[in-house]
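The structures come next, written out as structure tokens.
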Structure I
Amino acid sequence: MDLQGKWFFELITPDLVLLYRVKNFLYSGKTDYQDVEILETGTFGKSLVLDGKTQSTSADEHIYHEALAHPALLLHPNPRSVFIGGGGEGATLREVLAHRSVERVTMVDLDGRVVELARAHLPEHSRGAFDDPRTRLVHQDARRYLAETTEVYDAIVLDLVDPLEGGAAYTLYTREFYEIAMSRLSRDGVLVTQSGPGSLLNHTECFTAIVNTLSGLFPATLPYAVYVPAFVTPWTFTIALKGPAAASSLSGPEEVDALIGERLQGRLRFYDGVTHRHMFSLPTYLREGIAAERRVVTDDAPVFMV
């Protein structure tokens with residue numbers, strides 16, 4: 001095995017490391033909030049890494065971002081106003097704007113420098129979304145923004161960095177934050193958040209606690225997972241539904257495909273009706289982990305990823 005050259009490693013668990021070869025470092029530096037690296041790799045293409053954690057890669061970012069955005073928005077009868085928390089590279093914004101009903105999107109990302117770097121080095125992720133007239137980009141803490149705004153949103157999409165100890169986002173996974181977010185949703189509003197790794201090794205690190213916390217606030221929650229190759233693990237998401245009209249999941253592949261054709265512009269590369277059914281069919285260990293979870297994430301008792 002040839003291990004010469006430059007390599008990037010990422011800690012998956014305390015006992016497991018991901019290692020891949022780097023062809024070129026497009027950027028490496030530190031903003032006011034986090035370490036940032038943009039790498040060109042042989043396996044995944046260009047990769048955005050924040051505080052040592054891979055956020056998205058050219059090869060498979062569409063899996064994560066389509067999975068995050070579309071199920072939640074399709075569960076709302078007519079999403080017109082959307083709030084995005086985080087989402088620095090603009091790919092979640094791209095997917096939200098694909099919905100024909102969406103009239104305005106407020107994207108609040110704390111770190112304007114990351115957005116600037118992504119626009120310069122990863123324009124294929126946003127594909128012009130930042131220049132769409134429906135987009136309003138704000139660089140501020142998402143929690144503070146939601147607490148202070150009077151605007152009401154049909155959907156809140158939380159594409160946040162992981163809750164790392166000492167990081168910038170761990171207070172965006174707590175009951176107190178979800179209470180703020182819920183108050184800014186319309187009657188049939190829907191919230192979705194990325195919820196961390198969902199492998200047999202580390203699904204109780206964050207995922208089950210996030211699901212349990214949201215379940216204590218919202219009338220219905222829908223946890224789901226997809227496999228993202230660059231993360232070398234299933235990745236989880238949680239939808240929380242505010243209104244009774246939206247409290248049932250999409251019934252079948254044909255209904256999902258019909259809604260995609262009716263409500264979205266452009267062709268999706270990952271998400272469709274059959275994929276939807278697979279995403280929401282969680283394996284036994286995840287279902288049992290959710291059922292056994294008793295933790296409620298709060299400002300005083302947060303959860304952290306490794």
Structure II
Amino acid sequence: MRFLITGGAGFIGSALANHLARQGHRVRVIDDLSAGDPGRLSSQVNFTRGDVADKPKLWRLLNQVDCVYHLAARVSVPESILYPREYNAANVGGTVALMEAMRDAGVQRVVLASSGAIYGQQPEQPVTEDLTPRPTSPYAVSKLAAEYYVNTIGALWGIETVVLRIFNAFGPGQAIPPTHAPVIPQFVQQALGGGSLVIFGDGTQTRDYVYIDDVVEALAAAATVRGIDQQIINIGSGHETNVHELVEVVERVTGREAQALHVRVESGGVSRLVADLQQAGHWLEYTPKIDLETGLKLLLERDPQFIMAADTEARSS
């Protein structure tokens with residue numbers, strides 16, 4: 001098959017692109033490199049630097065494409081609170097521009113990478129796809145709006161649409177920006193370097209951490225399943241982990257005793273969030289294979305930044 005992946009030089013996008021290329025598919029990637037790194041991509045992947053709002057460039061890349069994976073987005077919840085207009089432009093405007101270009105090019109299916117963040121604070125856990133979303137950040141609002149646009153435009157223009165609400169993905173290749181870093185790579189980096197693990201709130205808030213290989217398997221399956229049009233599907237581990245438990249697992253895997261620093265002046269976000277996976281099992285035959293501790297061990301074994309950090313620490317001791 002022929003695929004186009006928007007945001008394909010990012011963490012999830014590059015893992016997906018490399019996986020599809022290894023399977024023998026023809027893979028094109030477009031990424032503006034605001035957060036992506038083309039060095040993550042194998043030589044078998046055709047990379048183009050560009051923005052999804054550049055429709056002439058999209059028309060060329062969409063030629064004879066069977067399915068589009070739309071992963072291009074800004075993804076930081078704290079950053080979205082500071083810059084909601086930019087998040088709306090990238091995550092909503094970019095989605096609409098892509099759908100218009102797909103209509104013009106005659107592409108028949110799109111898989112949208114959405115987020116578990118759209119659920120917000122829910123009275124029941126695990127969260128099912130039929131719950132009313134309660135987004136608590138501009139980021140979550142933008143992803144929910146993108147879902148509505150994709151499904152509405154898809155129905156109007158005859159484009160098959162699949163929405164995957166991906167929970168807290170982690171694994172090798174996940175960047176650690178200087179601000180608003182994802183919690184797992186940040187905790188591992190701090191533990192290996194002897195730094196403090198900053199915990200916002202009381203540390204009892206829970207999340208669903210899903211390893212990148214499981215996410216990629218779900219994305220790959222979503223491209224070819226029949227009868228899946230207009231479906232919204234959770235992709236997570238189905239396991240609920242609070243921050244204190246996460247710290248304990250990081251300590252076991254790194255062999256370091258971490259110094260936890262509680263910051264109670266800031267919220268830790270929603271109190272609980274874990275994915276119900278019944279729809280994923282039904283539509284995608286999805287069963288997560290890698291638990292949190294195994295995933296963290298693989299992270300240390302496969303991610304160069306942590307291999308180097310561990311080696312440096314070993315030499316210094």
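Only the coordinates and a few stated rules stand behind these numbers; no lab work does. The structure presented is a predicted model; accordingly, all values stated were derived computationally and were not measured. Cβ atoms are built from the backbone, for glycine too; each structure is taken alone.
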Among I, II, which structure scores highest (criterion: distance in nm of label points 7 Å out along Cα→Cβ at positions 136 and 296): I
Label whose coordinates, when mean count of other Cβ atoms within 10 Å over residues 80-87 is calculated, return 15.6 (choices I, II): II
Ranking I, II by mean count of other Cβ atoms within 10 Å over residues 64-71, the structure that comes out highest: I
Origin of the derived value -12000 (helix-only ellipticity at 222 nm (-39500 (n - 2.57) for each DSSP H run of 4 or more, over all residues; to 500); candidates I, II): II
Source structure (of I, II) for Cα extents along the principal axes in Å, for residues 96-143 alone, computed value 43, 21, 13: II
Winner on volume of the Cα convex hull per residue in Å³, for residues 16-191 alone once structures I, II are ranked, highest first: II
Per distance in nm of label points 7 Å out along Cα→Cβ at positions 8 and 168, the highest-valued of structures I, II: II
